[in-house]
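Listed after this line are the structures, all set down as structure tokens.
Read-outs throughout are calculated quantities, based only on the coordinates presented, and are distinct from any laboratory measurement. No experiment lies behind these values; they were computed from the predicted model shown. Cβ atoms are built from the backbone, for glycine too; each structure is taken alone.
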Structure 1
Amino acid sequence: MRDIIADGLTRLGLTGRVPADASRQLAEYGRLLLEKNQVMNLTAIREPDQVARLHMLDCAALAAHLDLAGKTLIDVGTGAGFPGLPLKNLVPSLEVTLLDSLNKRVDWLREVISALSLTGVQALHARAEEQALLPEFRDQFDFATARAVADLRMLCELCLPYVKPGGCFLAMKSTGSDSELKEAEGAIRTLGGRLQDVWDYSIPGTEVTHRLLVIQKLSPTPKGYPRRWARMQKAPL
């Protein structure tokens, strides 16, 4: 995994921009992921080379496209830590909060953080729609990320409330998300945002192309959002 990641970081133009031990750290993260995956369902990707490319390098592409240094980021529905934990390894000055609703995943993420000797990152067990109502989290982060497979309208309602005006929600999607983005235009406006950028990128060493939607926060999210999850599912914005 280490050699694949190192080559991929070079192809992404990140050599010299990330710590010298970044590929080693990400490979160790991948090893810990595959080890834990034997007893906990963390990922459907089970081959080391695919973990290196489809998890680590997919997330690393964001660091190649964005200036994350010295910023704050909350990874909503982080799961096994993607993309927040790879980004933290690549940009040490990035302050990261990993948010997930499943306590056993959060416990494992804390073990990984400790094993990799990372600082400036916390794993938090909470429901996204509830945590976003707290003053210390609402409109507070430079970036919110989501790599979850969910409708963009609901992702925007879950994630944009965390972002400060001037910051961005980064939604990792497939290149077939045009109709989904069109349907989310009203939700984005309602929640105080606007579409800033659509960036399609190829994952090094694969024929896979993914898409990053950069949604800028223009104004504080109106009171009342996010709604309860059941309400979001029943009546998306």
Structure 2
Amino acid sequence: MRPSEAKFIFKLLKDFPVTEITPCLNLGSSTGNFRTIHQPHIQEQLIGPLEDMGVKFLHSDFKEAEGVDIAGDIYDNAVLTEIKSRNIRSVLCCNMFEHVIERDRLAAIISDIVPKGGLLLVSVPYSYPLHYDPIDTYFRPSPEEIAKLFPEFRIEKSGIVSDITFSEELYASFGIAGFIWHVLKSAIKFFMFWRGAEKWKGHMHRYLWLFRPYQSSCAVLRKQ
């Protein structure tokens, strides 16, 4: 999740009554360490502010680790039964749909979790490089295309949010010297495609965003 995406999602959700959001299932949440250390903006800009409003979260992920309340595969009936027993009112599903092949199946499962009148927030990259985790189907939908996955829902709020460019990301991480060194190394790696197609594409594809911003599609949907 990009920092601007975290801020934008909070902006989309903050005006809904807390009773319409809590308890909220954070599906594909990753670990507590990921949310607070690796990408601290998730906790600082999104989860934390919603918790301060009174929203309670149930974090669910495939990984079993600290900060994961329900660990396991969402396609596993035992996991799904456990989630349904928690009386979920809303679902947060961020940057997950580009990593699954059976999107309609995942959408149907999520639709079944959300109660009538409940809310669903889905975010997916809109303009973003390949990032394998472990796959990337290059699903890059608009908010309206996200909504088509959920025919029982209507759009309440939505938008496409922009973040920084790859060059700005490199400069912020490494400074000007590191930026130049990274580009030089990448120029050499351009001829090293024999190291593996996915690894090569994942590295080189990011350079298409050297001077254009990363973008994400976000949509808040309500089940009818």
Between structures 1, 2, where is distance in nm of label points 7 Å out along Cα→Cβ at positions 33 and 201 highest?
2
With distance in nm of label points 7 Å out along Cα→Cβ at positions 17 and 81 derived as 2.2, matching label from 1, 2
1
Supply the structure label, taken from 1, 2, corresponding to distance in nm of label points 7 Å out along Cα→Cβ at positions 161 and 177 with the calculated value 2.1.
1
For which of the structures 1, 2 does the calculation of relative contact order in percent (Cα under 8 Å, 6 or more apart) return 23?
2
Which one of 1, 2 has Kirkwood radius over Cα pairs in Å, as calculated from the coordinates, equal to 18.5?
2
